[in-house]
Structure P
Amino acid sequence: MKWVRAVAFAGSCLGLLYACLVTPSAQTLTTPPSPTVPSGFQILTIARVPSARELAALPDGDLIVGTESSNVDIVPNAEGDAVGSAEVFATLQDRPAAGVTFASAPKVIYVATEHAVYAIPYRDGERRASAITLIARVRIGGIAPNSDGDVHTTTSVAYVDGTLYASVGSSCNACTEVDPTRASILSIAPRGGNPVKRATRIRNAIALAVNPETHALWAGDAGQDDLPFGHPYEFLDDVTSHPGVADYGWAECEENHHAYTPGANCADTVAPLIEAPAYSTFIGATFYPRHQSGTYVFPTTYHGALFATVHGSWHRTSDGAYAAAPQVVVITMDGDRPRVPVNWQDPRAQWQTFVGGFELGGRVRTGRPTGITVGPQGSLFVADDMRGVIYRIRPK
């Protein structure tokens, strides 16, 4: 297939085929355009992993990659200079094996699928899982009786201070769940047991991140559809800053205690710390360690910052352009507080684009970032499930 750049859009192409883009000069591209990074940085494709999702960096420089299949892949020596190829690290009995995280003590890789969470013991340099143990089940009940069919199937995981967290998406766009594990963030004992709810009424918190300085758990949520255009804003929030079970209010309450259902009481729901425009769809998030060292460490202005991947959703504006562009954004932080407070009139105020160029003319997508993590030598890794690749970003 040939790819050509465009300023006009042919609606029959569904906004995904490069061949639908035509300029007056009909300039032909042999490959899709590369993502863009700020001056002083370089981005390189280091591996191909079909439908790559969440990422976990290992201490020896290898990279674990969750996918939409039943496989978890590994990219050997991702921090090295050479571009490598991915290998299958483990095959699960369920799919999608999208959620992955690494616990350094003890050394365990956790993987989450639609219905389960697994533990895989890890030894430095290991390229194939030696054992896989099921430690918890999620989505243990049926979908909501009033579900509209928007059933979310990914589960994300994060580990901190002896607790494993799993975020489980909802079984609908807007409903009342009957399964207590859905639309929730759960805490799980590292060796298994019954999950305990830590956050509730959070529609689809795919992005989970741990601040390595404070050990706080952060989550990024994908908001519901069918509200007034441009709402609800989508958010990132410090879940563990809220005592008890954090109530994010979905589907009745969103944003700053705003009721989108008549008569809803939103007084005790969470008003998140970071907001982004509707339809952003956070998939991954990671903190750049404040005391990061290594060969490829970022400039100090990025230390302590929160990076997040914006997948972009299907929503379009009245002129046919996508409402939210895929990108990687960066939020400057002071510990667990954004340096720029929430502006409830401007959901663009707190973040800046760090990696762009995933969309042409607002109408055709050339990539969609998903997982993100920081390697032991300081590189930033980003997955792209549309292109099926892993990018590595470093200072020049």
Structure Q
Amino acid sequence: MPPTSIGPRATSRNRSLRPATSAGFDVGHVLWTFLPRSETFIATQLAAQRELSQIVLCLRRENVDSHTFVPVASPSLSRSVAVLSAAYDAAAALSGFPLSYDRWLRRTVRGRRPRLLHAHFGWAGTSALLAANDARLPLITAFHGLDVYTPSLSPAHWRRSYPQLFADGTLFTCVGPGAMAQLTSIGCPPSRLRVVPVGLDLDHFPFAPRELSSSPSIIQVGRMIPKKGFDLTVRAFSSVQRELPGAHLSLVGDGPERPALERLVREYDLDRHVKFFGALPPQRVRELVKESHVGIQPSRTAPDGDREGSPTVLLEFQAAGLDVVATRHTDIPWIVANATSLVDENDVEALATALLTACTATQSVRSARLAAGRALVDHRHDATKIAGLLRDLYNEAMDCASSR
């Protein structure tokens, strides 16, 4: 069933965001890190809103040369904050919050003068709330995954700060109905919570399905961490490969589980059929997707409680013309067009059956499945449509803030 609240609600005012003058910015995007490869959906979102004057206000930067279309401000050149940034993970674990960044953000918001703050992830929302209150600006906080499902496991500061964020933040967004239910259960006010789906730049994903053969190509893309279920993919693929000796599996990404996965591949004697590509830039990932027939993402709840939001890669697979196999996990059923391609978490046998079915489907069945996948992405996940939705949401937030 669709969520009860998608996008902005109608407001009585029509206060449109217009390109800002040199005196300030329309939107200040607050992130602790801009931008790891696992969060390229944020870059897609910002690129689709180019008509707005935007600035990123982050604690630290990664992949610096990849996102030159938006100005980025960071305190990393400050000696005191540089020390904190270098020890970021340890500091966050101990204190739950980079206090030097908090002070820098408040000063910078006052100086840069955005009209609205848009925080990405709940922990960034707790940072942005102080700056928003100080400058009397509306604040939208976007929740995505770990920040939704494991607040009880987050550092103590986040547990203390979420109630204040929910009380004082202007509006909140999440990626699907499952996340909406979870956020509501931990105190987010439903009247100020909206679903904003993950958006894709569809120019990067032309619909170009490959015809199935006796040597199907299967691909999984993501960080090699427990919730992604790469080990489940290898185990399920071993069954498929016995039925289809020409099948091969591409594993794209890196992470702490890679050594164990490489051992698992050797244990199943799959070395000739499974290739590890490591972490790749987006363009190279898209090339590998084009060369594949089936995309797989058997997400599950990790031992520490970590869960997915809406894995962007499943949308990319469907947009490009791949059949997909995945699990009934959080909001995955909301972003996969074909319910029959979903199985329960950790069910290797069912996963293998679904994978074999996708690899041996008749042309008519496969064509219908692929068309349904692309239609879902076109209808709900086109980044240009999401940009319009966000622009309306910004206007709603400004109206809400002026009336509170």
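Every number here is computed from the coordinates shown, using simple stated rules; none is lab data. If you're wondering where the values come from, they're calculated on a predicted model, not measured in any experiment. Cβ atoms are built from the backbone, for glycine too; each structure is taken alone.
State the single structure among P, Q that was used to calculate Kirkwood radius over Cα pairs in Å, giving 22.0.
Structure Q accounts for this read-out.
For structures P, Q, which has the highest computed value of distance in nm of label points 7 Å out along Cα→Cβ at positions 259 and 299?
Going through P, Q one by one, distance in nm of label points 7 Å out along Cα→Cβ at positions 259 and 299 peaks for structure P.
From which structure (P, Q) was helix-only ellipticity at 222 nm (-39500 (n - 2.57) for each DSSP H run of 4 or more, over all residues; to 500) calculated, if the value obtained is -13000?
Only structure Q yields this read-out.
Once mean count of other Cβ atoms within 10 Å over residues 139-146 is calculated for every structure in P, Q, which label goes with the largest value?
Across P, Q, mean count of other Cβ atoms within 10 Å over residues 139-146 peaks for Q.
With distance in nm of label points 7 Å out along Cα→Cβ at positions 147 and 363 coming out at 4.8, pick the structure among P, Q it was computed from.
Structure Q accounts for this read-out.
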